[in-house]
Structure P
Amino acid sequence: MKVKNITKALFTGLFIMSITACSVSGPLFVTDNQDGGKVGKSSYRVLFGFALDGGDASIKKAAENGGITKISTVDQKIESGLIISRVVTVVTGE
């Protein structure tokens with residue numbers, strides 16, 4: 001009987017962990033350039049420390065994706081799940 005209860009508790013705990021996620025966001029740098037209203041993003045996914053899709057989360061790629069030539073701010077966000085994480089770089093500018 002105890003083994004059955006332990007198994008249920010273990011599966012319940014794993015289920016709860018699998019549906020939770022954590023997101024951490026923070027600024028990387030800010031320049032004196034004015035915010036022109038453009039936003040560019042670049043990202044990649046990570047599975048156990050290995051990039052899955054060969055994505056590029058560089059500042060340069062985010063600026064290119066948003067058509068930005070003068071960068072105003074750069075933020076980076078890491079969204080972590082149980083197995084897969086995502087790194088997102090967000091650039092604003094004109």
Structure Q
Amino acid sequence: MKTTLELPDALMREVKIRSARRGTKLKDEVADLLRRGLNAPEPDGREEDAEIVTDELTGLPVIVCVHPAAPGRELTPDRIASVLMEQEIDRFLEAG
């Protein structure tokens with residue numbers, strides 16, 4: 001069945017890269033991703049979706065999620081620094 005969808009450019013780029021790496025046709029890769037998404041269990045919002053453990057080295061809490069972060073949304077040290085810098089800039093601009 002043919003269909004037309006509007007998808008974010010970044011998402012399509014990821015799917016195209018995935019397809020190229022696996023040597024599959026784009027339509028087959030999209031179909032596979034849709035099938036897997038439809039077969040995945042739906043999150044129910046319960047606390048079991050994430051586990052909080054304590055880091056042995058720092059003693060700080062670490063949240064271990066069942067599902068990985070979306071690409072580009074992982075909380076790496078660089079990403080955290082970027083978010084904090086954006087917040088600082090926003091506060092500075094608001095103070096004007």
Structure R
Amino acid sequence: MDMTRRKFSREFKIEAVRLVTDRGVAVAQAARDLDVAESVLRRWMRELTATPAAAFPGAGQMRADLAEIAALKKEVARLRAERDILKKAAAFFAREAI
């Protein structure tokens with residue numbers, strides 16, 4: 001069985017959601033017609049409703065808030081490494097001064 005993950009374009013996802021929201025097709029029926037899991041279609045509906053402009057950024061792009069969190073985590077890791085180096089240097093020089 002081929003376990004490669006299928007990728008859907010932003011336009012496909014929006015049209016899939018519109019099938020349910022605009023045309024009144026049942027979620028289960030739309031999912032069957034489009035050959036996607038019902039849970040996937042429901043997630044697309046939630047994402048599009050929550051943040052219409054930022055939904056489905058595609059091509060590995062993160063939402064702005066998630067990108068900011070990732071950048072901040074990276075900066076925290078860098079600052080902790082710098083702090084640890086400075087602590088070791090301070091301890092080293094404190095021993096040398098004795």
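Quick notes
- When helix-only ellipticity at 222 nm (-39500 (n - 2.57) for each DSSP H run of 4 or more, over all residues; to 500) is computed across structures P, Q, R, the figure -9000 traces back to P.
- Between structures P, Q, R, the greatest calculated value of relative contact order in percent (Cα under 8 Å, 6 or more apart) is seen in P.
- Identity of the structure behind 11, 25, 29, 25, 9, 1 (criterion: P(r) over Cα pairs in 10 Å bins from 0, in percent, calculated), options P, Q, R: Q
No lab work stands behind these numbers, since they all come straight from the coordinates. Source: prediction; values computed, not measured.
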